[in-house]
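Below: a set of structures, written as structure tokens.
Readers should treat all values here as calculations from the given coordinates under stated rules, not as data from a laboratory. Remember, it's a predicted structure, so these values are computed and weren't measured experimentally. Cβ atoms are built from the backbone, for glycine too; each structure is taken alone.
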Structure I
Amino acid sequence: MIDLRLLREDPDRVRASQRARGEDVALVDSLLSADERRRSSGVRFDELRNEQKQLGKLIPKASADEKAELLKKAEQLKADVKTADAERDAADAEAHELLLRLGNLVHPDVPVGGEEDFVTLEEHGTIRDFGAEGFEPKDHLELGQLLGAIDVERGAKVSGSRFYFLTGVGALLELALVNAAIAQATEAGFTPMLTPALVRPQSMAGTGFLGQAAQDVYHLDKDDLYLVGTSEVPLAAYHMDEIIDAERLPLRYAGFSPCFRREAGSHGKDTKGIFRVHQFDKVEMFSYVAPEDSEAEHQRLLAWEKQWLTSLELPFRVIDVATGDLGASAARKFDCEAWIPTQGKYRELTSTSDCTEFQSRRLSIRVRDGKQVKPLATLNGTLCAVPRTIVAILENHQQADGSVYVPEVLRPYLGGREVLEPVSR
């Protein structure tokens, strides 16, 4: 959540941020009104309680005639205090609920607009000309079937649409990707983490995934637990309700977990293969830093993502995501999009978001710097979303005979294989 003091002092900045996101600007005025009622009812409650205490001191000293009048007044004050207390609690609850609905303040350099209004910052690698090589590229599903690596038919039989099996070298390729990604993250100073896939509501809400993203979240009603769509959630909540000494920062974690998403708003999109699925595994980077260091950390996370995609020898570009396509928690987000040959376009493989103090305020995570205790900044960055990375590797590194070249970084984790060969049927 944002700082209420900032809202009171500069509401126009918050209105501009909401407008840029394409979100409800009137929410700002509703929150200001609720905040004013919360503060005024709090003052009223304190005044009445003080009057009640003073009256309590007078009653034992009063004469019999005065005492009856004072006791009558005390009864009225008791009722007034109870009413003021209820009004304060109601206003406080309303203000808190409205504050949770407000997105993070967007960074002033973020391009304004919707999904297609991003700005391309960099392009890396060379897009292959398959025509010049003399063959038509196969899509990842056909390649996966030739390699005995992907089985979506049985995935659908067992679990429904958008589920799949990785088999044989497909399973080995996932494990290679995860191990190589964790190795890179560990070398960069991240602490490897295996995180829970189920979290409590306060963890999910604290990271901002029960607002605009709620439709994509799986909820277990009987247990009141949520399946995570990213290990960002348990990694953000890991230090919930804690105060961290400034000397310990930055704290960097690399989480590996299964991820679950309904993909509720994507009917008819990417239904073929394993690009957009309900369950997948992912390696996620997560950083806790001092607020003044969040922009520099954002660039570091992006650099680690670029290092990873470069090591996989994939052509990709970096985009600055537009305001209307930001998640509620993100002040700014960079995506790395790999070229997918059979789609003829770049598609998101990794992303990194600077959430500034938004999540730490919601999760009550603070830093102690000398005598000062204040919220810190959190950032996240996908290092390897496995199925999409497999899609990019198969399609970009395919050969005319259906085999697939293995990038050097993965070979130690694939028994030294330099090529994945089609299986005989």
Structure II
Amino acid sequence: MIIGIDDTDSREGMCTTYLGAVLIGRLEEAGFTVREARLIRLNPNVRFKTRGNAAIAIEADGDLEEGFALACAAVEELAEFAGAETNPGVAVVGERPDPAFYHRALQDFCTIPEAEEVLKRWGARYQGYKNGRGLIGAAAAIASDLPDGTAELLAYRDPSCWGTPRQIDEESFFTAEAATFPQTWDTVDTINNTVVCVPHTPDPVLFGIRGVSPAWVTLARSYLETERPVLEQIYRTNQGTDAHLVEGVIGRLLEGRSYRLDGTVAAVPVTGQGGHVSLLLEGADGATLAAMAYEPTKGFRDIVRALVPGDEVSVTGSYKGGSLNLEKLQLRAMADAVTRRPPLCAACNRRMTSAGRGQGYKCRHCGERSAEPEVVTHQRSLICGWYEVPSMARRHLAKPLCRGTGPTPEPCPEQ
């Protein structure tokens, strides 16, 4: 069977992956064989998400009715029902269905009736609590397709510690990163000298290590020195895969979807209030799009600021409120960075001034005229290639460049 669960947490606490880890223990105690646990991130632009819009799926051998009862009991015991936006869903099917609903929930939007319709079509046992919105994620997780699956090892705190500061040795996280990168990523942000895999929210998670395989995340975990976790679970995930992206065209984007698209820089990037940087892109048919690098992306904004009109780029990100929130950027072809200024007078070697719109330039001292400005070409600080936001600003689904341009993943040295 495959058990899907979603929407059991709130901003005040709980975590659906923690509930899943507890349920896995209970299934095994009841004699089930758990074959795989999946952590599935869905459309990151969904308005009702708590934090990372994650659902879980547990594949196990055993009696389906008993598995469904155990899953519902765990949700009824542990879910944050007091949360206004917490609407859990549980579903169980006998075999993994067609992944079409998963891809819709990952890249688009789905409704509760649509989720119920596919669950009925699959012959699923399911239970929605409150308004039942969690059935969407539960169904999507059940149907998930992971051709490029990654792994995450999650450690959970003792319930008596929830809501208190996490006790960690930060240096050990940098040691783990140095020992296992690029086979693991986003443990720390080395550029900004920050641990990023330890949350600051009042939920049960102590830390989460992401990597290419269970062996690599287990190796990274072995370096960490923290308070003692009460539970650990390795999930197979779609994190770090860019699975949320679809190919897009400027001028034909839909609100709340995530895209990869091509464009030409149409104007000098502008830094606005709060340090946010706006980049105007033009498509092949002349349509334009604002692409945003917000303050939390830190040094990535300097990459965007260094672009010049005429640069040809590919970008990825989510389209929200009429602009694209940048996740990655590829500089594909570079234009000359030039400035134009009044020329020097050939007669007296003094800088000319404008003689008026469309009238060229004139020397105030001797009256000499020139029709053309002086064009100065500047050396570029960028080279063609991909650039990404720092680890501290990366979304769960965004594929880090270390996966695309780093060394090919190798067997874990401890295997």
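Tabulated results
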item	result
Structure with the greatest value (metric distance in nm of label points 7 Å out along Cα→Cβ at positions 22 and 238, set I, II)	I
Structure (I, II) behind the derived value 1.9 of distance in nm of label points 7 Å out along Cα→Cβ at positions 190 and 270	I
Structure (I, II) behind the derived value -6000 of helix-only ellipticity at 222 nm (-39500 (n - 2.57) for each DSSP H run of 4 or more, over all residues; to 500)	II
Among I, II, which structure scores highest (criterion: mean projected area of the Cα convex hull in nm²)	I
Distance in nm of label points 7 Å out along Cα→Cβ at positions 94 and 134 - structure with the largest value, from I, II	I
Origin of the derived value 15.9 (mean projected area of the Cα convex hull in nm², for residues 118-333 alone; candidates I, II)	II
Structures I, II, by FRET efficiency 1/(1 + (r/R0)^6) of positions 254 and 374 (r between Cβ atoms, R0 = 25 Å, to 0.05): label with the highest value	I
Per volume of the Cα convex hull per residue in Å³, for residues 86-197 alone, the highest-valued of structures I, II	I
Comparison of I, II by relative contact order in percent (Cα under 8 Å, 6 or more apart) - largest value held by	I
